[in-house]
Structure P
Amino acid sequence: MKICTYCKKKLNKENFRKIKRNNWIGFYPKCKSCESSLMQIKYGKNPIPQMLSNAKIRAKQKGLNFDLTYEYLKKIFPNDNKCPITGLPFQFGYKNNKKINKNYSPSLDRIIPSKGYVQGNVMIICDLMNRMKQDSTFDDIEKLYNYYLKLRNNK
C-alpha cells in the first residue's frame, strides 16, 4: 500500500507508475488517476508540451528524424489560435475526462511524412485536417479535391 501525495488516498501500488533505475524500482508519489487529472489541467492551459512529447515518442517508434523543441513549436503555433486550413479556433482541454472535440484540437502535421518531425517540416493544424491528410501525397489530395469539385458542379 502507498499514500498518494496529491489525493492522500491509501492505494495499492498497482495504482502508481513504476520508476525503474538501474537495479532499483520505486513508485511515483502521485497515483495514476491524479497524474492523469493534473496532465489534463496542464494540457488545457498549454497543449505544446504534450504535442512535443507525443511526437518524440512517435518518431522513435517509426524510426523518424526528430529535432523539434518547445520553443520551435511555440513559434509556429498559430497566433490567432485557429487552424490555418479551416480557420476555426482550436479546441483543447478536457471535460469529464474526455478531450473537448478532438476534431478541432491542435495536431502536429508532418508536411512530408518521410522527413520526420524536423524543423521546417511540421505545421500545427486541427486533428480533423491532419487525419484527412494522413500519409497522402499532394497529388492524392488534389485528385480528391477535383473529384468532389466535379461532383458538386454536376448537381
Structure Q
Amino acid sequence: MQHLLDFEKAEAGPKWFSVDDGVMGGISKGLVDINHGSLHFRGDLSLENNGGFSSIRTSGDYDFSGKKTIILRVKGDGRTYQLRLATDARYRGSAVSYGTEFATETAKWIEVKIPIEALSPSWRGRMLDGPALDLSNVEEIGILIGDKKAGAFSLEIDWVAVE
C-alpha cells in the first residue's frame, strides 16, 4: 500500500479548497481544514434553490498506473459521500469527474476500499459513456456529498492510499 495523502504535516501537503452548489444558485456550505493529523470536511447541505452538493478538492500530479484500489481511512457521520478524480479529460469544455459513492459509519474510523474500476465518468452530475480514466494523469482528488439529505455533515480523513 502506498500512501498518497497523509495529513500529519498539513503545511507539507497539497492545499484543499471547497466548491459548493453556490456555483449554480444553491446555498450549501462546506468547509475544509486540516488539524490533529486529519482532514476535516464539514458543513451544511441545503436543497433550496436547486442546490444539494458540497465538495472539497486538491490539485496535483498523481500517477495511479498499475493501481487497482484506492483506500481511505475515514470517520464519518453515517452519510454517503463520493470519491472523485479528474484528469485533463473534458466534456463540453469542462472537466470530467470519475467517481463512486462510499458509505461512512457514525463516529467510527473505517477503511474504505474503492476499486478503481468502480469509478464512472460524469459531468456536472450527468453520467457519461466515456472517456476512459487515464490513470497516469490524475490532476485532482476530491470528496463530494450530494445525498439529497439537507442538514449538517462531517467527514474526517486520516489518509488516502493506493494499491
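A short reminder: the numbers here are calculations on the coordinates, not readings from a lab. Being a predicted model, the structure only gives us computed values, none of them experimental. Cβ atoms are built from the backbone, for glycine too; each structure is taken alone.
Couple of notes before you dig in:
- When volume of the Cα convex hull per residue in Å³ is computed for each of P, Q, the largest belongs to: P
- Taking distance in nm of label points 7 Å out along Cα→Cβ at positions 25 and 145 as the criterion, the largest value within structures P, Q is that of P.
- Label whose coordinates, when relative contact order in percent (Cα under 8 Å, 6 or more apart) is calculated, return 33 (choices P, Q): Q
- Given -12000 for helix-only ellipticity at 222 nm (-39500 (n - 2.57) for each DSSP H run of 4 or more, over all residues; to 500), calculated: source structure among P, Q: P
- For 2.3 (distance in nm of label points 7 Å out along Cα→Cβ at positions 17 and 89, calculated) the corresponding structure among P, Q: Q
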